[in-house]
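S.K.: Below you'll find a set of structures to go through.
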Structure I
Amino acid sequence: MNTDKRKNGTPLIVAAAVLWGMMGIFVRSLNGFGFGSMQIVALRVSFSAAMMGAVLLVKDRSLFKVKIKDLWCFLGTGICSIVFFNFCYFRAIELTSLSAAAVMLYTAPIMVMTMSLFLFKEKINGVKIAAAVLAFAGCALVTGVVGGGFNVNGTGVLLGLGSAFGYALYSIFSRFAINRGYGSLTITFYTFLFASAGVLPFAEITDMTGKISASPICIATGILLALLITVAPYLLYTAGLENTSPGKASVMASVEPVMATVVGIVLFKEKPDIFGTVGIVMVIASVAMLNMGKNKAD
């Protein structure tokens, strides 16, 4: 992988993480309309699948074509990653706490690096390890674990680690799909198509559609959630992954909780503390560490 390509992937992945970090704006709005967690996931992935389908119809219908023998890649990104990740994450939040679940989720970069070592022969060097540890520690500070209570529950911890594993699998299965010649548009469409099939049966569809049809604002929120917080960042991340190793990409995606914290401060008047501020600096430093000078992080 040449240096120019490696540089090109970084802004795409960071931009994706920034957009993901704004999810709280839309989730809180939908919570106000009475949507449960899995209903929000179902709304997000089903609207996204419809949007991506429309894009492919207009842009190039050949992008719908995939080989049957490659469908497992998209089952991986849609079911094994998005559906499994969301189920485990929401359950972990219920059994532990939001901050504890968030910290366990950001063990994902270590998982990605380990799997990439065996599956793609991706090198693990000191810079990657240091950046991953720095990002994890920064996430721990940003999410408020330090200075707050860490509610430990055995099942919750397992589910939290399960959510990290599911989160990590998107990078892994996407890399397999990329290696088979599929682009970000095709990968993203089939990811959400399979995710929709996996989530909708658990989303109380009748109740969900009633809430959607009751308010134009609700419909608009769902569309924006799909467009800005789902379709756009997944396209950006997947495109960035074409030119970036999975391990490096997963560390850079740790910018997400930093952005979520900024959104909380600016829009919801949440007060930052010294730990959170230091955590933000640490996460940004981990991204910079992976992209400095002659860094051979890829």
Structure II
Amino acid sequence: MKILICDKTEKEAVERMRAAGLEVDVRDDITPEELPGVLPAYTGCVVRSRTKIRQPLIDVCPNLKVIVRGGVGLDNIDADYAKSKGIAVLNTPQASSASVAELAIGFMFALARSICQTTASMKAEKWEKKAFVGSELGGKTLGILGLGNIGREVARRANALGMSVVGYDPYIKDAAHVTLVTLDELLVQSDYITLHLPRTSESANMLSTEQFAKMKDGVRIINCARGGVVDEEALYAALTGGKVAGAALDVFAEEPPSDYKLLKLDNVIGSPHIGAATTEAQSRVGDEVAEKLIEFAKTH
């Protein structure tokens, strides 16, 4: 089986695949313009978030049998179309769950105690001790939108911090450490709301003007899921209007953003889509990619 690695993948995982008899070529800097001339020669490919596998590319790859996405989301792959062409689409949903969950929790601490703002103040050689009065996470209610692997990891950690955890996910019937509620109930009850769900036609702009209006005054929003599940214009209005006290964003509707106005607000902190960017997660992603491709090769 001939595999093209299109994005950064752990060397140990690549060597493991080769040791199992797969023919693996690494082109982790390949451009979108180069792909149509290269990928048709391969039966499988590995991508992360950088490389897009869309219908026009799939149509020129008659030999393609499997696409493996190192990561959770499949929004950079026309997965349904690929499957309609008999191409298997696999991902690694558990490998980075802990890393993303820890970033979400870290963001909550940063919002509660203004950690980024106090650091900036100190770097500016200011001693504004009385300007930054924070709050504790313990005793607060955390609302989790999406209770897949990552959402459940967040719930477990929040529970250990003494938070009350409510969750909304129409596809989940029970989850440890979480009281399942309706979306409206979650919006009304939560002091913090964190999102952990893919961007789909159902979830696009899931939090917008109508939803912000139902929230508590002073709510804080964390999005480490996908850009576009939060309406950024509505969030900007809620942040500047006082409804939302703070927001922490790892993902954006456009990446990188062409307009950084959200990040320029004093009550917003962010990062450049680094939820899965830990040494441990990258290693686990590589291991899971290798496992899935080796298993696929055995059965096809």
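S.K.: Once distance in nm of label points 7 Å out along Cα→Cβ at positions 83 and 131 is calculated for all of I, II, which comes out largest?
M.R.: On the way: I: 3.3; II: 5.2.
If we compare distance in nm of label points 7 Å out along Cα→Cβ at positions 83 and 131 over I, II, the biggest value is for II.
S.K.: Here Kirkwood radius over Cα pairs in Å has been calculated and equals 19.4, so which of I, II was it run on? Don't skip to the answer; put the middle values down first.
M.R.: Working: I: 19.4; II: 20.7.
So the calculation was done on I.
S.K.: Next up: Can you spot which of I, II the value -10000 was calculated from, given it is helix-only ellipticity at 222 nm (-39500 (n - 2.57) for each DSSP H run of 4 or more, over all residues; to 500)?
M.R.: The value was obtained from structure II.
S.K.: Tell me which of I, II gives 22.8 when you compute mean count of other Cβ atoms within 10 Å over residues 75-82. Mind showing how you got there, number by number?
M.R.: Details: I: 22.8; II: 17.6.
The structure behind it is I.
S.K.: With FRET efficiency 1/(1 + (r/R0)^6) of positions 19 and 163 (r between Cβ atoms, R0 = 41 Å, to 0.05) coming out at 0.35, pick the structure among I, II it was computed from.
M.R.: Going through each structure in turn, the value belongs to II.
S.K.: Out of I, II, choose the structure whose coordinates give distance in nm of label points 7 Å out along Cα→Cβ at positions 11 and 179 equal to 5.2 when calculated.
M.R.: Numbers: I: 2.9; II: 5.2.
Attributed to the structure labelled II.
S.K.: Further question: Compute relative contact order in percent (Cα under 8 Å, 6 or more apart) for each of I, II and report the one that scores greatest.
M.R.: Working: I: 41; II: 17.
Going through I, II one by one, relative contact order in percent (Cα under 8 Å, 6 or more apart) peaks for structure I.
S.K.: Compare FRET efficiency 1/(1 + (r/R0)^6) of positions 123 and 267 (r between Cβ atoms, R0 = 30 Å, to 0.05) across structures I, II and report the one with the greatest value.
M.R.: Once FRET efficiency 1/(1 + (r/R0)^6) of positions 123 and 267 (r between Cβ atoms, R0 = 30 Å, to 0.05) is tallied for I, II, the winner is II.
Rule-based calculations on the coordinates, nothing more; no lab input. For clarity, every value in this text was computed on a predicted model and none was experimentally measured. Cβ atoms are built from the backbone, for glycine too; each structure is taken alone.
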